[in-house]
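Multiple structures follow.
Derivation of every value follows stated rules applied to the coordinates shown; laboratory data play no part. The structure displayed is predicted, hence computed values, not measured ones. Cβ atoms are built from the backbone, for glycine too; each structure is taken alone.
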Structure I
């Protein structure tokens, strides 16, 4: 029998822009106070029934003149990184629609942009909640509807909010989305609606729910049809130990019906896990499945879409993000194959060179893979669980060919005590977007460090002048006073006049002390072998460092590490050398 399920709505955006507090206002549950650093680190689910939405929206919903058949909205609150919107199901994204939360004062941040890219890639329809309007300078909060509130503000504040909204319009346009303030949208299939809101005062939230519910009903009804007689399909949100219940699973069911005593097949890291539903617990409407004080009621069955807690034996090895399917005994083998195919689409094992990725759940692992692939970073292995000795050994095997790939990246996982290597870089974080930032920062730093070490092995460009009146000895060795015009001279550096190598610096003396080098602007005495002043060299002569052709080519590659003066000298040397050999250094 076909029925209309609740749309699954994911709430995404930059960390600290108010995703959880927006849902808190609707739920009045204040989940955010239980989160580390007020950042949502676990994916939760909340069912908001249609009656609640009607109560919040009041006459706004009636103005749409739509007959509502959806039972409510099932919200998924994601962690800081938008890539968690790809909690997967067969055939696409778990979310039917999304709210992109943007702090209207701060505008787009890198994670906001990533969220939009992912929503675009997954073709997930979305609306924008321009949050924290109460923090706009000069804003006066009232209980009126948001449009009346805006019109009642002072002229400066009205102008300020218009500027901020059109900054959002401009940013969305960069991603290929036309957008407008919600009351000015002419066609919701072509324009993204922006709703100014405050999750603190509640201003704009009735309008936000009105637009969201109206869009879901009008444009998603056909894809919300599901056959409640089908075996259930879902995704594991969390595995937890519950007092008096033992190990339990928090699950989003997005298709079909799950019943007590149903056989369920859950994706495993190596093999599928087969178990039986012992009990089902449904959070009361407006409860949050992660809330320790959430009220649950035991039920015999649950229909999609729903957040449900499952008690079942032998689920100790289940990890978050894994797919779940109910199965009959007859179709068990087929279901197991289908489940593991879903898992194998994410977990990576190749012989190619690349970094190692580890995560605590299948959803977060997929997020990591997508982010690193977007940056064209090769991945050798991606799997679930703590960082093991084998992970370190796998990463170390990259070191000889490419030390920058001897890296293990871990999201929300620990490093095992026996997993150590001086050659392997381990980066871990419990905030996913920081991993790519830290990795790129490390790679950049390592490249600079390695290039700087490499350039020190090369002959650097240098130019000196023999100062008139400062010949201290004519030969065996010649000792003369020189000024370093640019670059840096070092002992044992060869020098040339025009294109002819003449001599080697045997020693450098500055203020009667022997030194190993002297840089631009210094005036020092140097001793030179195999030359006589008045024959091969003269007062006032300009001498250059002798740069081997191979060093010259390498210096061109590494010229970002050279000073502007050194680059100029390099060009002068090339011009001199190419008078005799036009292809020198090419």
Structure II
């Protein structure tokens, strides 16, 4: 496969490059005339904090992100950054609008964000910025609010990607044969590039900097990588990366302990084969042992025991994932090196994040969507040497609805009244929270039992506790639960890996009451208590969760199991 960058780029970021990259000297002649900082917002798809070295997880010793780790040393690592809806399109919409899913109208994968609601780009343009977005957009409507765009269609392809581009006149065509069907797709106003998407996206960013950037204006560039979204197709040059390494496993991949509830496991674990897709063969419909769409399809040895098949699947899964991550990190080194060479880096607010977290085997889960830590938490690293605290690690709670207000604040723009988030610039610069700063994050996953078999749920997350309600209905007018409703409570101080659901423990009775009150307030703040949302009937019916509600949930669990066993359950 022909690549856009040299195959000799190497598996490890060169030491001289990191030294060169992070010896920062300001070239005053390159600062734009406005005096405003440039803004580079970088986002990778499904890049979870466990796979960023700076977050110190079990994977940090594998050194998958040396470029990002060096960035973190020069900036701030936010330890409690959360998305309100852990799935690609809704999270991206919240970042663009500063609004919750209920307010911006993008609660699932199927809604789009039209140009008139691409608020962040519109506000940055009004502030005098040259705006551009390159890479994975995934908001269905073209990003016409930007001065320039070069974006993938939906998920896009890992190899030889096709991009819709400002001013492109040609139509590209591609044949697909996957997911049990065949089709040919036409892309009007698009260009095709050769090579791996991470290389192509970085190449496109460098081309924009060299050929399209206006040096008389500050720039706002959103640079979005497709990787490491599943199914983790990495550039061939990374085949040997981690080849001889045994990737450490999370303990709770084998023993799920008391994570979950009747809502996620059913009566006596009877729904465990049907709720939450898995690394091993637990989920009968979709797992990484039998999934024919994975790059390692056919490589799991069928003669092995179930335990050994799961262990083999985990190793293949993690290595493919981390090879994609390494490709992103190496390409960021190229981008940062260019900015340094041009004297732009020190006058640029650099933000790195993922659109949500991702499961790497914890609790035997794959994908995201859950309100649990691995999914809800976003990596967030910010560097701006003029004002942002160097080397700080800050535990203030911030959400993806706060990203747009914060970027606008750096651009000298007050938070628009229609945005529901708030700027955390002061926290980045002082390391201290304002007295009125939020003490809880809100969460709502809407897409009931779609794709990865996750029940819909709402949650509140404070610095110590997380309270979750699985309410069991869909979002398209459904009022009656089809999966068993239940509450879960985790004491994150005593149980950071969420292995012990303590809802119902009398010692936490007052904690639950307080959290439920705060959860109601957040639902009101974000417009989710509106009667137009049919799921509110189920939420209210199971809010207090008395004995009758529990018995009803048990009955729903039994009925659902019967439906699965009789082939009548619908995903």
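Quick notes on this one:
- Computed 4.2 for distance in nm of label points 7 Å out along Cα→Cβ at positions 193 and 281 - originating structure among I, II: II
- Comparison of I, II - label where volume of the Cα convex hull per residue in Å³ is highest: I
- Mean projected area of the Cα convex hull in nm², for residues 57-344 alone - structure with the largest value, from I, II: II
- If you line up I, II by relative contact order in percent (Cα under 8 Å, 6 or more apart), the top spot, with the largest value, goes to II.
- Of the structures I, II, the one that 16.5 was derived from, the read-out being mean count of other Cβ atoms within 10 Å over residues 249-256: II
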